[in-house]
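Read-outs throughout are calculated quantities, based only on the coordinates presented, and are distinct from any laboratory measurement. What you see is a predicted model; the values in this text were computed from it and never measured. Cβ atoms are built from the backbone, for glycine too; each structure is taken alone.
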Structure P
Amino acid sequence: MHKPQFDGTPSTEEYRAYLALLLRDTFIGRAENLPLARATDRILAQDVLARLDVPSFDNSQMDGYALTAEGASRENRIFTVGREIPAGRPLQRSRASDDLTYPIMTGAPIPKGYVAVVPVEHSERIEYPDLPESFGRPSEKIRLPKAPKGQFIRRRGEDVVAGQIMARSGERVTPALLGTLAAQGYTRVTVACGPRVLVCTGGDEIRPTLTEDGDDTATELAYGQIYDANGPMLTSMLVEDGAVVRRISIGDDPELLIEHLREEYETFAPDIIITSGGISHGKYEVVRNAIAMAPSLGLPIPLSWFGHVSQQPGGPQGVNVLDFNGHRLPMISFPGNPVSTLISYVLMLRPYLRAGGPYGTPHEVASRMATLENAPRGVLVIDKPLTAPANKRQFLRGNLAMVETEPGTYQVELYPDVLPGSHLLHHAATADVLIELAPGTTYTGGEAVRYHRIRLTDN
């Protein structure tokens with residue numbers, strides 16, 4: 001178990017890397033075998049080996065004429081046309097002759113003894129000079145230019161050799177990979193099941209709104225109460241990232257929260273618990289109080305950390321491990337303000353889930369987890385200077401526009417929402433990016449800054 005070893009307040013990258021290590025140690029993945037049509041955007045749970053060479057035979061890359069080695073290089077460029085070789089049909093026995101050229105179609109097998117293909121548009125029909133770029137008839141004479149050996153021939157195994165690893169466990173099934181698997185004769189593939197995530201949101205002041213199946217359960221608010229925004233928001237993002245989600249509403253009673261967690265462990269068997277709110281320094285911080293009380297209620301907590309990450313919004317964070325009869329279950333706690341919850345999820349947890357979770361290859365996980373460092377850049381557009389807080393990386397909600405600066409030349413422009421409140425969820429709802437500002441830096445406009453997509457559909 002990797003306990004936090006932060007030197008002071010961790011940066012966003014340090015904390016996120018720590019979460020990845022923790023989840024790697026505690027999150028045991030499951031797999032299922034699906035038809036290819038249902039596997040798009042899922043994560044492979046095992047390596048996939050090539051069944052066939054690709055191409056599976058030497059074939060023509062062009063519509064043209066096949067030539068022998070001597071025919072391709074000799075000075076006499078006049079040839080006799082043989083029978084045509086179409087694609088998709090068994091190759092008939094073809095006599096190899098330096099004087100004989102076979103009309104061959106794209107994808108058709110190369111006849112034995114032939115080493116190059118000349119495109120039909122480079123041929124000249126001697127007997128029919130008024131019919132350029134057309135195939136000659138059998139026994140007709142044509143003129144062809146010289147061709148280097150191997151020209152326009154796709155060799156067997158040039159792309160894939162049977163037995164090689166085509167895709168590794170942890171890779172995402174893209175449309176291109178799906179097509180590659182189909183070309184190998186695969187009809188099904190083993191993919192990772194989405195993580196089972198228990199989402200806990202609430203507090204006595206929070207009223208639930210939607211059930212898991214979308215039914216409206218909102219009741220009239222009492223004075224001082226608000227509707228739950230974080231539960232539906234987290235559920236939506238997790239489902240988008242392939243998770244199976246169960247959501248519960250919690251009040252301010254820490255003992256009751258422990259009871260709920262025990263029940264959900266037995267009935268839902270989550271891989272991860274996510275909480276929102278209840279981790280600050282108030283008297284009724286239910287998550288923090290529950291963790292403190294858990295050992296006395298027979299629930300060991302082998303790892304516990306509550307603190308701050310040097311970012312704004314989303315500074316308060318928490319991570320704990322709950323020991324259910326020897327099974328260690330990670331619990332990741334985000335702050336309760338809706339925008340802080342949104343930003344924490346996008347920056348902290350989504351990269352790990354999108355990297356394949358426990359099935360992710362070290363390279364892919366490292367690549368995904370380095371999102372901040374490798375994020376794209378755009379030009380900041382503001383009316384007046386902006387200064388990020390000292391010692392905190394700031395993430396402003398904003399919008400992206402692709403602007404044509406001159407004919408045929410475009411640049412990404414970023415328009416931040418300068419109202420920084422972490423409770424302003426409506427402003428976040430209209431944003432499509434998080435704009436990153438370096439700690440203590442003043443921006444006047446025109447600087448190139450990094451940005452991070454909020455919506456996966458915008459990637």
Structure Q
Amino acid sequence: MSRSETVWIVDDDRSIRWVLEKALQQAGMTTESFDSADGVLAKLARQQPDVIISDIRMPGISGLDMLAQIRDLYPRLPVIIMTAHSDLDSAVASYQGGAFEYLPKPFDVDEAVSLVKRANQHAKEQQGLKPPADQRHTTEIIGEAPAMQEVFRAIGRLSHSNITVLINGESGTGKELVAHALHRHSPRSASPFIALNMAAIPKDLMESELFGHEKGAFTGAANQRRGRFEQADGGTLFLDEIGDMPADTQTRLLRVLADGEFYRVGGHIPVKVDVRIVAATHQDLETLVQAGKFREDLFHRLNVIRIHIPRLSDRREDIPTLAAHFLASAATELAVETKLLKPETEEYLQNLPWPGNVRQLENTCRWITVMASGREVHVDDLPPELLNQPADAMPSNNWEQALRHWADLALTRGQSNLLDEAVPEFERIMIETALKHTAGRRRDAALLLGWGRNTLTRKIKELGMGGDSADEDEGDEG
């Protein structure tokens with residue numbers, strides 16, 4: 001029988017260490033916990049675990065500083081970095097420091113266990129990792145929602161790459177911000193970032209904008225002009241709304257991507273450039289390809305790595321943080337006092353559909369900064385168009401609203417005995433969630449629910465959730 005994997009857990013939060021210890025031990029792993037990085041570095045001189053999972057911000061040596069030392073001394077040892085400060089800088093710094101993965105808190109225990117298993121398997125398959133340089137930058141990308149964490153992870157993984165990236169997402173989701181972040185965290189960060197919106201350029205000027213023109217190439221071309229490709233040489237060219245690019249320009253772009261050179265409009269001498277392409281679109285390019293409106297070969301050239309930016313309505317938990325950021329920015333720009341949203345106003349904003357996504361929220365915050373009379377912003381202080389939302393456009397994203405909406409629909413349909421259906425399902429969800437947060441320990445789950453352990457065991461049996469295994473952790477009582 002092979003030995004069990006050894007995992008070291010590093011966190012100054014005892015509850016986090018406890019949860020991870022129990023979950024990893026139940027998965028058959030051996031664990032050892034540390035409340036600081038100092039103890040880890042001291043013990044590494046004598047022995048090494050298979051995997052380390054560590055917080056970033058701790059007293060003394062930070063998780064990132066510990067990671068840097070581990071990369072120098074033990075390059076084959078996988079380190080998973082976790083933090084409650086779920087921002088792009090932490091994610092990128094983790095990946096650039098050589099972390100195997102970045103795990104934002106709060107995390108799913110099963111996901112953490114799976115991640116540790118993957119890290120251990122990866123270590124067995126790899127010969128080692130080179131320690132990348134640590135670069136830290138500020139960013140305007142904000143988000144703790146899981147969907148945004150995936151975006152942060154992608155930017156972090158691409159931080160040492162020049163590979164072509166296609167960003168897709170609805171208008172207003174922040175595609176250009178992501179493109180800027182990809183450039184800023186890339187080996188080309190010291191070189192130009194040049195952006196061009198395909199939808200904003202007249203068709204007859206598109207090629208001149210991209211490739212430049214020679215003097216006299218057309219009426220009005222009084223001088224030679226460098227196009228965006230030449231301006232971006234050595235750096236990144238961001239082609240926004242690539243789905244609006246005309247067919248003939250698509251053909252020329254394909255040749256540049258294949259050969260790395262082009263001719264200015266009216267020119268006869270090839271111009272060679274070294275440019276990374278980041279493209280973005282709110283359209284479904286696959287549908288455009290099928291309709292014959294976008295070249296399939298160009299699509300495959302661009303679609304090497306794809307990053308999807310979620311709608312604001314898919315990351316509602318980020319709305320209060322985003323709003324606070326935009327209100328502070330608007331106040332600084334206008335040299336006025338920063339407005340503060342009342343809790344009920346934050347909740348109201350979280351329940352709006354936001355078809356214009358983050359851009360609409362930013363514009364709303366600018367409106368509030370100028371138009372709201374007091375420092376504290378009440379619901380009535382919001383723009384009139386936000387106060388006249390139809391009822392069916394208001395999503396029910398908290399449990400009380402969702403329950404009320406469900407009850408209204410059920411009664412409208414003539415259903416009866418609603419409590420017989422709702423109460424057991426409510427209890428089932430609460431029990432499943434509590435067990436998930438306690439790694440399956442029923443005694444601890446009962447405490448979270450405000451029940452005795454016997455009550456929880458009885459409920460599990462009544463709901464058919466545990467079967468014969470309802471008393472599986474009985475031994476924990478002693």
Out of P, Q, which one gives -13000 for helix-only ellipticity at 222 nm (-39500 (n - 2.57) for each DSSP H run of 4 or more, over all residues; to 500) as computed from the coordinates?
Q
Which of P, Q yields 0.75 for FRET efficiency 1/(1 + (r/R0)^6) of positions 57 and 145 (r between Cβ atoms, R0 = 25 Å, to 0.05), as computed?
Q
Relative contact order in percent (Cα under 8 Å, 6 or more apart): greatest across P, Q for structure P
To which of P, Q does the computed value 0.15 (FRET efficiency 1/(1 + (r/R0)^6) of positions 121 and 433 (r between Cβ atoms, R0 = 35 Å, to 0.05)) belong?
P
To which of P, Q does the computed value 37 (percent of Cα pairs over 43 Å apart) belong?
P
